[in-house]
Structure I
Amino acid sequence: MYPELKLFIDGTWRKTDRDIPVINPATEEELGRLPCASVKDLDDALEAAVKGFRVWSRTSPRERADTILRAAALMRDRIDTIAHSMTLEHGKPLKQARLEVIRGAEFFEWDAGEAMRTYGRIIPAAPGHKFAVHHLPIGVIAAFSPWNFPMSQPARKIAGALASGCSVILKAAEETPAGALHIAKAFEDAGLPPGVLNLVFGEPAEVSGYLIPQDPVRLVAFTGSTGVGRHLTTLAAQHDTRVLMELGGHAPVIVCEDTHVQAAATSGAVRKMRNAGQVCTSPTRFFVHQSIFDLYANDFVKRAAATVVGNGLESGVEMGPLANERRVPALTELVEDARAKGATVATGGAQIGNQGYFFQPTVLLNVPDTARIMQEEPFGPVAVINPVASLDEAIDQANSVPFGLAGYAFTNRADYIDRLIDEVEVGNLSINTLEASMPETPFGGVKSSGSGREGGTEGLENYMTVKHVWHSAGIV
């Protein structure tokens, strides 16, 4: 059920002379060969996107919305096929893959509605004069999506761009290409004009280094690490190209003394292990009031250790393997560094078996500030739980990293909630829940976690430019 991988350029599918393997992280077997775009392929994609923009930007918002909704309906109809492909290439449990397909479809459905609500405004003027503000699609988008969510991450960018009237060249992750491939197939079948959506694969630096400096590209939309995001932002700035950056996180969780301890601990352990912790908004640094620390830590460790790990295609599995082999040594080094500096490894901390990239659900207690994991996002199933003496200390610890994507808190005290809203430095704060975003809400970070927003009414603003029109009734 794994699809044949091809590029999608100007409404046609094509192979290339160079390809690389796509590996099943649960079995380490080859799933297929991923075609790598040549310079000629990228030039063709640019030419197609320019042509597609001329057509799509002049298509009425209603027609754009109808096409997007048809594609979203096809994705829902094909949920089993898409989810199976993602589990094979990423490793996530099939149930989570199915939920990701639904989430991806929801992004398209929300932005389709927003396509018809990109309102301008009339500004009062003197008699004989009219001031009008128009919101217009910015142009060709160069979009880059990561490997951790093969369907929903490409969907966020494609949905916002197409709803705004832009054309897209999407470079999807080489480790997990099937989600984007299925999106392109759905839009092809939904009747999207050729050139409006183009899909390429290849070595990331080669593709970004070639596409971003090109004159037709008006916006770079990227989700990934802070280091790469800074590099792409610098490259774009050299050509005065706008950027939309959703970068790394290291989400804090503040657990106050008045919360329901067992419920908060259980939900924290379950959410931490979702997608094997490979989520930019994954709760990672838990700061728990010292009066409930032991009880919270015990309940958390117990639930984390009970996580069912295995092949995502097997029934009952809660956590699959890490998505690629690079993550295993990266997590091992972070855990060993924390252990060497005095942290307690309460559960886990090592690779599972010798086939597949499986890693134990891991909980570290009493981790000193000098440990690397206190500043570096683990991007895996590793949680840090530390005691704090007060809300002041918890907020200070939460804000002590350069990242500010998502943050969480558990409390029912109104005075605590008021302070958390005002003082925790994140773009997305959730209280008494570990959900970070919905299609109808804006999503993005502060500090080193990026700029711009995806989702909600704010999401389409990145893909549009503002034009002021001054119309005089006569020559002045």
Structure II
Amino acid sequence: MFEKVLIANRGEIALRVLRACRELGIRTVMVHSSADAQTLPVRLADETVRIGPAASRQSYLNAAAIVEAARQTGAQAVHPGYGFLSEDADFAEICAENGLIFVGPPPQVMSALADKSTARALMSKAGLPLPPGSVETLPTAADALDVAAEVGYPVIVKAAAGGGGRGMTVVRSAAELPRAYARTRAAAQVAFGDDRVYVERYLADARHVEVQVLCDNHGNGVHLGTRDCSVQRRHQKLVEEAPAPALRPSTLDTLAEAALRGALSVGFTGAGTVEFLVDEAEQSHFLEINCRIQVEHPVTEMVTGVDLVHEQLHVAAGTRLRLRQEEIRLRGVAVECRVNVEDPDRGFAPAPGRLDRFRPPGGPFTRVDTHGHVGYLVSPHYDSLLAKVAVWAPDRDGALDRLDRALGEFEVAGPGVRTTIPFVRRVLHDAAFRAGRHTTGLVDRLLTADVEPADGPTVPTGPTARADADPAGRTPVIAAPAAAQRRFR
């Protein structure tokens, strides 16, 4: 095992990795921007290195500064967390060239899977089902029109180098397609430096289901069950649960087996996630493979008892996989929600500020991953994720009730600060969600609904919350007390 690991990230995931390292007896080096000098992960690390100013491009995306920090401190490996450089094949290659172990798949595997068109072709070869559409990228709008005519509208135009919910445009008619094609290519060039796009059938009423896989450097691999991530806004997840509810056991088994087969076929190593869309007939369609630990990994840990970050580090150190498929048992149900510092009433716009009050919930089978604390300044420079609340129960109803109870106890307040907690509680009381019949369209439906569903309470108030009428006259929502109350896949 490593003696020292550099953590190339910030916030709750940096703290999560730091704690795993400490449990394994590994010393930690935390790199940080000038804006994060006083944050909890930095304060708890064994060593720290400031690598640049607040702007991500000059700090957490500064590969040269991170590698130099690892060299100067004698770190043997770099754990990238999620976001930032976690799926950057060039960064992984630079690490290797400088004698550092990158905690993740080999650069060539990351490069192939980062290109969505290449990934689709590889997974198709491995026997995974694809949504109807083009396997290759489409050089002209005329090509896109031909594909759309063949598969039928609506379609979605996707950037081949896209990710994190960016680089996608839904198109509902042939008249819209040429402009959407040009707009998506232009946006992809700006965001990813690559304007290639492809087109596939858009599955409007589908479930977003993913499978956690874990593979070593010796050709061994296991899957750790499914997660449902259908509660999304702008392709960004808000609520995740394991296992995926209301699907036939045969469907879950098929998804898990296909995911592991696809990962092993390309030489994947480490912790990764294979994502699918599942339609009303429970037919699955491959979406992508993420080459990193996921934000929602706690729910898988809670139903399997497997520490995924521990396993990542063991695999990166060259250890053979310590798990066998027959040893992995799923017990109960775990549900997680993301507490983002955003205002749902303003289109989920970031609402950062200093936290005057911060009291996370507790209680049995309740896990809170957060770097927040009283006095913490939520920076406008970074993603708005402040905390993740995950709960476990023997059954789904119990887990949903427990999460609602936990969120009712969560106090977050500060001038101008608002969170997604009220909206998530609204989701938890939606009839379709409670029945496990929700799709990726759930959030849009709730946001556009004039009234809440009439089959139950709107949202129960917590001990520190009050129901305020929405200015537009819609159903009451929960707001924090008078004192006051962004984007990983």
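All of the numbers you see were taken from the coordinates with simple rules; none came from a lab. Here the structure is a predicted model, which is why all the values come from computation and not from measurement. Cβ atoms are built from the backbone, for glycine too; each structure is taken alone.
Among the shown structures I, II, from which was the value -0.44, -0.61, -1.24 of log10 I(q)/I(0) by the Debye sum over Cα atoms at q = 0.10, 0.12, 0.18 Å⁻¹, for residues 18-225 alone calculated?
Working: I: -0.44, -0.61, -1.24; II: -0.58, -0.78, -1.23.
Checking each candidate, the match is I.
Quick check: 26.4 is what I get for mean count of other Cβ atoms within 10 Å over residues 82-89, calculated from one of I, II. Which structure matches? Show your work: numbers first, answer last.
Working: I: 26.4; II: 22.4.
Structure of origin is I.
Assuming 58, 40, 35 is Cα extents along the principal axes in Å, for residues 170-353 alone as calculated from a single structure, say which of I, II it is. Could the numbers behind the result be given before it?
Working: I: 58, 40, 35; II: 53, 39, 37.
The read-out was computed on structure I.
Can you tell which of I, II yields 23.5 when mean count of other Cβ atoms within 10 Å over residues 154-161 is derived from it?
Working: I: 29.6; II: 23.5.
Matching structure: II.
Given a computed value of -11500 for helix-only ellipticity at 222 nm (-39500 (n - 2.57) for each DSSP H run of 4 or more, over all residues; to 500), which structure among I, II does it belong to?
I
Suppose FRET efficiency 1/(1 + (r/R0)^6) of positions 122 and 322 (r between Cβ atoms, R0 = 30 Å, to 0.05) works out to 0.65; of I, II, which structure was it derived from? Mind showing how you got there, number by number?
On the way: I: 0.05; II: 0.65.
Attributed to the structure labelled II.
Compare FRET efficiency 1/(1 + (r/R0)^6) of positions 314 and 426 (r between Cβ atoms, R0 = 41 Å, to 0.05) across structures I, II and report the one with the greatest value. Write down the numbers at each step before the final one.
Values: I: 0.70; II: 0.50.
Once FRET efficiency 1/(1 + (r/R0)^6) of positions 314 and 426 (r between Cβ atoms, R0 = 41 Å, to 0.05) is tallied for I, II, the winner is I.
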